[in-house]
Structure 1
Amino acid sequence: MVPIKEALTFDDVTLVPKYSEILPSEVDTSIKLTDSLKLKIPLLSSAMDTVTESKMAIAIAKSGGLGIIHRNLDIKKQVLEVKKVKKQKLLVGAAVGAGPNEFKRAEALLKAHNDTIIESDERLIPLFINSFDSKFKNNFFKLGSFSKDPNKLSQFDQILYAGSLGYYFRNNINKFPKKSYIKIDQKNIDLARENLKICKKKYKIGLSWKSFKNIYSNQKSLNLNDLDNIINLEDVDFINLQYGEVKDEINEYNNSSKNQIIDLKNIDLFNDFLKVGSILKNLDLFITVSNSTAHLAGALGVKTILIKPFNQATFHYWNQPSNKTPWYSNVELLERNELNKSKNFKDKILSILN
């Protein structure tokens, strides 16, 4: 017979108080539950039908802990219990199992309680809707829809500004994406391919050489003549992807150049990110300076050569010790002075194309 060992429960143990010089106001009982979730007290209530439903979850959340609603309920009832807690703007968890039917439970919970609102530059919203599950399409709003109204802002439990996103989601080199995360639907890619049928040569390279409306624009921008050595490459069609008032510069350059820069019609290169992204997905290579189109190409996974600004230290994503940046694995960085070494520059482009 196995001997019975001594075991203790909570009622069997008493902590004897002793003298301490630590004041209650100096005590921090908070705990980091995940990388982005912090609790005021290190207490979670068990996901058991005799322990945690909405009443317990509300009580423990008000104290700074977290209640996990059990799953011994049908999906609709569990969703309802979670809603009771969320209605009071409190943090709550919900238990989900590993069985095949539990995916439906997880989906129902996410759909019912997906209360994250994202304000964005209006140009990006069609891209986001293309890139993420359709159930999130109503989560994206034009910049200023909430942030310019203090009354609307007060309705949120937490607010996270774009400048802080890196602190939470890119605080470790392993958290940078290895693959592209913005997507273009095949229909738009095919339409862009039709527009590019005017290109008759073997390769298609997009060009963007300026940045506008920015205090650092002069540090970023080039003139077309700075790219003359590569624009004259054989077997390459060069497509203008530079937004802004550059038509006169293109016309002047084309009048004196052997190779012409192709200017696509009926595309708003500044506002229509979906169409611009569709063109980018059809290119063999994109050569650019630091501007919004460079970030779009990076997020789409398009092969890109980025010519670094003069004072690249201002832009942390390009100020890297090598010719690669963790922000976009498909972008190769090029120092400005490399433009003067025409053979090296051409060889680099040809190695990418081939």
Structure 2
Amino acid sequence: MLKIAIIAGENSGDDLGAPIMQAILQQNPDCQFMGVGGEKMAQFGLNSLFDYRILHKIGLVEIVPHIWVLHKLICETANRIHAERPDIIITIDAPGFTKRVAKRIDKNIPKCHIVAPSVWAWRAQRRFAFAQIFDKLCCLYPFEPPYFADTTLKAVYVGHPLCQNIPRELPAKNPDQILFLCGSRPSEVKFNAPTMRAVQDILLHQNPNTQLVSFTKPHLQPLVQGILHPKTQIFTNEAEKYSIFGQSARAVAVSGTACLELALCNVPTIMTYRINPITFAIMQKLIKINRFSIVNILAQRDIQPEFIQNNAVPATMASRLQSLPDSQNIAQILREILGGVDYASQCAEEILTMLPGGTP
């Protein structure tokens, strides 16, 4: 019986892990999973070793008060997995946790990491550390594998799940509906939602008919609701997500996957990002890119205006938001760049070929 350890450290990892598990089970119905994950991965048989929401800490400064708790979780997770001797180990994103767990487990057990570290953006030397721990790296963007060519790590492009998840046909636009996405972590919401609230105030002052909407994870709803304008209608049902996106005439989003989701829904968007000032000062010295939105990076041009840290001025953001072109047809452009690769099936194939008897 095939036994697989799979480790996700945050919500996005849960989203990425569940379809991989489903694809593996289609080929190996008796496969057993163990490790760390969320509700979506639990639907395919994962009984998480602990509630992974405790890992939802980010930044170079914010993590310090939790360092001993995280160290304990890393050691306990590694020990439990090592004792079970799985046939293969899959880790998903969140390298601050997943990579450290994998590093502590027997090198003879094949290891595959999903989501490449952004070595093209900062700390390029990380690629060598990954190569010492993992045997294979599944990349979500086609430009990433060449960045690992000078290592022993086999990096492969597996497609992006959003290309399959987001329908090509979406509801008609509501010209008065503006969408605000505050981030997927509590710290992102705390740093970015106040700026969005200020933008909302300006928009409502200029047009009282403006319809404010937001989408967030259920556990973040109270936090988002407490910061955004009281007139904001907040949605949390995943089944409604892309209908809400598609109906929106404009959007303001925190940097991350949300920017790609909005682009694939053809929603004109401005991107913003604020973090702890000390963290930002450190990262400024390390980052080597001049674009931050993954949409702009993929397209190699400025499609989504970017407002980072002190440049996130509400009045400027509101003005730029209103001046965005109504239709950019960016969804088709991005689908062509990302190709038609089936993410889950490709990941499953790459993982299963790592097993004894598999084809390298």
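A short reminder: the numbers here are calculations on the coordinates, not readings from a lab. Please read all numbers here as calculations on a predicted model, not as lab measurements. Cβ atoms are built from the backbone, for glycine too; each structure is taken alone.
Structure data summary
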read-out: FRET efficiency 1/(1 + (r/R0)^6) of positions 84 and 132 (r between Cβ atoms, R0 = 25 Å, to 0.05) derived as 0.30 - corresponding label from 1, 2; value: 1
read-out: Read-out mean count of other Cβ atoms within 10 Å over residues 28-35, computed value 10.9, structure in 1, 2; value: 1
read-out: helix-only ellipticity at 222 nm (-39500 (n - 2.57) for each DSSP H run of 4 or more, over all residues; to 500) derived as -8000 - corresponding label from 1, 2; value: 1
read-out: Structure (1, 2) behind the derived value 35, 22, 20 of semi-axes √(5λ) of the Cα gyration tensor in Å; value: 2
read-out: Read-out relative contact order in percent (Cα under 8 Å, 6 or more apart), computed value 16, structure in 1, 2; value: 2
